[in-house]
Structure I
Amino acid sequence: MKWKFSILFCLFDFLVGVGVIYYVPFTEIDFQTYLQQVYQVFREGKRDYSQIRGDSGPLVYPGGFLFIYRLFYAMSNGGSDLLPVQICFALIHSATLCTVCAICIYCQLDTKEFLFCSVPLLFSRRVMSIHVLRLFNDAIVTFLSYLSILFFVAQRHFVACIVYSLSVSVKMSALLYAPAVLMVLLETTGYKQAVSYILVCGAVQFLVGLPFLYHHPISYISKAFEFHRVFLYEWTVNWKFLPEHIFKHPLWSLVLLLSHIAMLELWYKRVVRKMFENFRKLCQEKSKQRNVILGRGIVTALFQCQFIGIAFARSIHYQFYTWYFHSLPWILYSLGISLQQSCFLLFVIELVYNMYPPTWYMSILLQYCHLYIIYKILQSGSDQRITQCLVQSIKTKSAEE
């Protein structure tokens with residue numbers, strides 16, 4: 001039944017995407033810049049990242065981004081015909097939804113949980129426009145990230161690490177998952193194998209970046225993974241209530257980084273460590289459902305880790321909403337937040353990202369939602385609520401059997 005729902009959802013989503021493409025005009029923001037950068041690399045032979053730029057700015061993405069958008073360059077005939085690329089992004093939007101549904105099915109969520117984690121994903125105006133009307137690379141990063149999570153849940157760690165590293169090679173925003181990826185590998189494979197899988201991730205990055213690392217390694221690393229990058233104040237959705245001089249100050253960036261690290265440490269001690277300890281005990285009691293129990297823990301750890309990173313991000317632009325939009329229903333479900341409260345939070349966050357231009361009061365509203373969810377995450381570790389919520393349907397199913 002859930003597979004039927006998934007297929008219907010994905011077909012409906014694709015048809016909506018095609019309708020949006022035909023009836024809503026395309027908005028040029030960065031796509032032509034992407035193609036200009038691709039042209040300079042593959043037609044003009046440039047390999048120095050510091051010399052590659054387009055109309056809206058320099059090249060700031062790793063090599064995987066260039067290889068993927070080289071395909072879009074060919075599909076669009078150099079940017080003159082965007083329809084094939086837009087259709088491709090509509091497919092990516094539907095494939096992302098399908099991947100999230102597959103994660104839910106593999107983790108054996110019951111029908112009610114499955115519908116809550118999937119149905120809201122059909123109704124985001126902003127996420128659809130980011131895909132088919134903007135053609136941002138965030139859509140590709142999101143799809144590859146969720147695909148890697150599906151492989152992690154299925155205990156296919158080698159493939160998962162390759163796909164995850166490919167997502168990082170498109171945009172380094174996928175690094176927000178990195179702490180949880182390390183935790184998952186250590187918890188499920190042990191130290192030695194975890195090290196080997198990390199080397200696999202590194203090998204993928206090396207191979208993707210090799211054409212640039214060979215000629216201008218420092219330029220490539222400093223630009224493709226530019227951690228000190230200063231974002232434009234006019235586009236920040238999450239810190240608009242701050243004065244611009246504070247937003248751009250290096251000290252504010254340092255405060256956010258240290259706060260992020262401190263929160264991750266607290267989250268690991270209060271939530272993740274206890275969650276996996278409880279899950280290991282449950283796996284011994286319910287050996288037949290070991291993969292399901294561990295799968296739910298893996299998904300929850302990865303989603304929560306990324307969410308914490310987003311909450312402490314230097315800046316969130318509208319297109320960054322795709323990073324965590326699909327994971328929000330799962331996060332709320334895993335915390336045992338009531339349906340009414342969860343729907344309200346999802347509605348408010350969607351509303352914030354649909355308000356243009358960014359305003360100080362919407363930024364405050366978004367930060368309130370983020371901090372409230374983080375508070376509930378930390379609280380769930382102390383009262384073991386997260387373990388109870390994640391295994392409740394498993395226990396019910398076992399009782400029925």
Structure II
Amino acid sequence: MLLNKDRAYAIMDREGLDGLIATSPINVYYLSDYWGALMRMRRTFYNYAFLPRDETAPPALIVTGVEHVRFFHKPELTWMPSIQSYVHPIYLDRRDFDPDVEDPEHVEYGMKWPINHETLSPRDEQYLLFQESHRGNASVNALYALKKAIAEAGLSAGNLGSDDPRVGPWLQEIGLPDVQVSDATTTFRDIRMVKSPDEIALMRKVALMNQEALDVVLDSIEVGMPRDELDLIYNVEVAKRGGKAIYLNTGQNGTHHAMGTVLEGESITFDGLCEYKNYLGDLGRVAVCGEPKPELVRRMKALEVGCQTVLEVVKPGVTGQEVTSAVIDAVRAAGFPGFFFATPHSIGLEHSDHKIPIGPTLPGGNGPFVFEENMIFSLDMPYYEIGWGNLHVEDQILVTANGVEPLTNCDTSLRVRPGASR
């Protein structure tokens with residue numbers, strides 16, 4: 001189970017919520033473990049997941065009728081006991097729904113496919129029985145199915161939170177006048193910040209594949225190589241390992257006339273973001289082709305000290321500001337007095353998988369960033385000096401009960417590749 005259920009219950013109690021409604025694909029996935037076709041299309045409001053606070057009330061997943069029958073073959077696709085389906089009725093003479101003569105919560109079927117009874121296997125017979133057992137129980141759309149799930153949980157007048165509170169007025173309009181739905185976008189991020197064991201296992205895998213893919217890229221650098229070719233290598237290497245590349249940002253001295261190719265003697269930064277089963281890996285490294293300048297070597301050695309400081313300082317209860325200050329002080333003391341920026345972010349289903357300011361909330365308005373056990377984070381350490389060049393290192397790190405466990409190798413040393421003359 002992806003969901004950190006204990007944390008979800010604790011935060012719902014703190015915020016006075018009777019339940020959570022997920023609308024965005026990543027939050028539906030997080031609550032339910034289910035990742036369906038419409039979610040892959042990033043189509044919102046066609047799948048929902050509903051988590052009641054009352055542990056005796058049934059959590060529910062809302063899916064299309066086509067998806068619903070797939071649970072006959074793979075019931076393990078979700079842990080949620082209630083699967084509410086909906087279908088769009090399709091008739092020979094029309095495709096519209098007539099609310100005057102049809103019940104939006106009890107639709108017979110959507111598209112009725114023909115059956116060849118002469119060649120049915122025993123498994124086919126079981127499948128047809130499964131279909132028949134649910135006949136007439138589907139809703140006409142996802143919102144009506146969600147309404148049924150909320151009523152089934154006894155929360156028709158509940159105080160619910162959702163990552164899109166527009167569902168509140170919609171539910172009131174279709175027959176739940178007493179339900180209250182507040183914005184829980186930040187609530188979901190707060191819950192997801194501390195990872196469950198299943199999430200940590202996925203994050204270990206994506207961290208390793210990101211590291212391996214980026215190492216191949218670093219070994220492939222040549223002077224004059226188009227930088228977009230590095231993107232292709234990264235994409236392929238991540239795919240070989242079962243993941244999907246999101247981006248590989250590379251940076252060199254930005255005012256140079258040949259900024260589209262790898263330059264000799266200039267630092268080149270790599271910031272690789274990829275995903276595995278929707279969980280993100282984030283990694284930063286620095287390389288140079290040819291003899292590195294002494295100042296580059298000195299600054300990179302100082303960044304290595306800063307990265308080691310992260311491993312020594314972070315533990316549950318420490319704030320992000322305390323870590324930032326310790327890292328900046330360590331880097332400056334190690335010979336890089338101009339270094340001034342280091343910032344942590346939790347990572348998971350989102351690049352910044354923690355409470356971040358949205359809407360009218362100002363920077364700092366959510367309170368301090370505090371490290372917690374089983375949080376997975378990265379500390380961004382970028383540096384850009386116009387006329388000099390770029391630096392950027394970061395690693396993926398798990399917070400443990402007493403400190404940290406790196407999920408990547410924390411090898412932030414400068415990678416030196418041959419120059420054009422070799």
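Given a value of 9.0 for mean count of other Cβ atoms within 10 Å over residues 117-124, point me to the structure among I, II it was derived from.
Answer by label: II.
Work out the source of -22500 here, i.e. which of I, II gives that when helix-only ellipticity at 222 nm (-39500 (n - 2.57) for each DSSP H run of 4 or more, over all residues; to 500) is computed.
Clearly, the read-out refers to I.
Using Cα Rg over 2.2 N^0.38 Å, for residues 29-244 alone as the calculated read-out, with 1.09 as its value, let me know the right label among I, II.
The correct label is I.
Given a value of 18.4 for mean count of other Cβ atoms within 10 Å over residues 69-76, calculated from one of I, II, which structure does it belong to?
Of the options listed, only I reproduces it.
Of the structures labelled I, II, one was used to calculate distance in nm of label points 7 Å out along Cα→Cβ at positions 61 and 101, giving 3.6. Name it.
The structure behind it is II.
Between I, II, which one scores greatest on relative contact order in percent (Cα under 8 Å, 6 or more apart)?
The structure with the largest value is I.
Once volume of the Cα convex hull per residue in Å³ is calculated for all of I, II, which comes out largest?
Between I, II, the highest calculated value is found for II.
All of the numbers you see were taken from the coordinates with simple rules; none came from a lab. Quick caveat: nothing in here was measured; it's all calculated off a predicted structure. Cβ atoms are built from the backbone, for glycine too; each structure is taken alone.
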